[in-house]
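The structures come next, written out as structure tokens.
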Structure P
Amino acid sequence: MKRILIIQGHPHAGGTHFCHALASEYARAAAEAGHDLRTLDVARMAFPLLRDAADWQKGEPCEAIREAQNLIAWADHLVIVFPLWLGDMPALLKGFFEQALRPGFAIGKAKSGSLGKKLLVKKSARIIVTMGMPAFFYRIYYRAHSVKSLKRNILDFCGVSPVRTSIVGTVESKAAEHRDEWLEKVALMGFRAT
């Protein structure tokens, strides 16, 4: 059994969006399979945005971020759910990662001219992103750039591997049966903790 942390990255805490339904279904199936599960709702957190590199490198994170870091450290598997906004993850989620994945927690403190050691090794991740455009168009025309950036520039940089992705397109126009198909797919991912 795995320890799973679901990071709900939708910036609206209302719980009525398809991102919330996907995360809930993943959680339900994972719990049913006996996995240990925690959830982190970024929209309900209070934290400042970083304003300079010195704060990221040497600043102290606030209490909410320290609690989030404890959850990330505890987890074997991270599930990151968010909607695509203006071609990328919402600013609140990006701000969260900038705060949480600091040197000393996610990467070692780098010596001059070198990269710090990856500190989140032995963790895997699943990225689930929803969007208004068709998924194939996002993959082909935009080359899934924001998902690749999260995977390569953030998670891999910290040692998280493997990172699997699920891209759910045309969510605003999907008929109920297509949404149900995605909920079933996500439930299977949760059951298997992939």
Structure Q
Amino acid sequence: MTSQLERWQGEFGREYTDRNQVDWHTRVATLKRIIPRDVASVLEVGCNRGHNLIALKSLGLDAIGCEPGDYARLEAVQQGLLVCGCSVYDLDKANHTSDLVMTSGVLIHVPPARLDGALRQIVGSAKRYVLAIEYDGHDEAIEYRGHRDMLWKCNYGKHYQRLFPGLRLVDVGTDVPGFERATFWLLQK
């Protein structure tokens, strides 16, 4: 386990969950626009308390999540959501595939040395599509809550295509409504 993952599973992650109060309604229109019509099932990696899962379910999608933090996962489960306890590093243990596998503000917290492994796990769990909603940048570390090793801005679409040249970039967008100045990259296998 990385020190980053340990922090997210501890008090640091609990504090994030407590202050991260998102109105899922603000994300519905964006998700409806981004997600292809032939998608029936979605796996969200690092779903926290489940804001996106609720929005996805409101669109009629079969949405499940994975969340390594016990505190956030319990909050999601208490809302009736299906969430397993794995992280982006061990998705293969969940033994689950979905039409689309997505992250939202998760890859930005994956250390550069572990990014390729995380992307491999995500692509391995996706039947057709991968969606990353993350902060775009030039592989730069950003100070986050007093830490220099907890947030990186990258062109995640480029990293997916570097690792998987067969992935086709279907759509990209910046300043995504409901997602706090994030960029999205939708890729197809």
Structure R
Amino acid sequence: MVKADDPQMVDQDDFDRVAIIEEMDTARASLQQLVNLADRETLRAPSNGTRWTNEQLLFHMVFGYMVVRALLILVRIFSRLPPWASLAFAALLDFGTPLFHVVNYWGSRFAALTFNHRRMGAQFDRVVRSLQRHLRRESPGSLARSMSFPTRWDPFFTPTMTLAEVYRYPTQHFDFHRRQLSGRLAAGD
């Protein structure tokens, strides 16, 4: 875990960066605990409030971090363009929301066949380490870059998001879906 007083890792005055890194570490430990706790029956059980099984939902929680790598690139590109460019892009994505939801659902179902409970922990570790490494290197100016987002795609997308907010997004997504796991994986158990 990164400490705020470790000058090689982060600036002491950069509390948000430290908080985001620590949130990612907490999510990583939580996923490991969930995977260790899960048995075959629990993984195949339906989740609460989604059409996914617990295992598919666990992958979807990991995927939230994986997609951030692409979002970081998009914010870097669109923040350099006129504001209307990202507004138009977000509007186009919002228009395609029904298709997005279908792809999102089936993508997590099929991806969980490959990145199942035996492999998703290692994948999650790699993605989180990569995001944390990039976050540590971001300048305050780059963290302030922003673009418009498709607010119909995810409840944690806001009309405009900074790069710092994009780094915080996957843990919000993870925590939200964590509460939808069922059986032995249900929050509070």
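None of the figures in this text is laboratory data; all of them are computed from the coordinates on show. Note that the coordinates shown come from a computational prediction; the quantities given were computed from them, not determined experimentally.
A few notes on this one:
- Answer label among P, Q, R for the case where log10 I(q)/I(0) by the Debye sum over Cα atoms at q = 0.15, 0.19, 0.30 Å⁻¹, for residues 35-98 alone, calculated from the coordinates, equals -0.41, -0.64, -1.29: Q
- Once relative contact order in percent (Cα under 8 Å, 6 or more apart) is evaluated on every structure in P, Q, R, the highest one turns out to be R.
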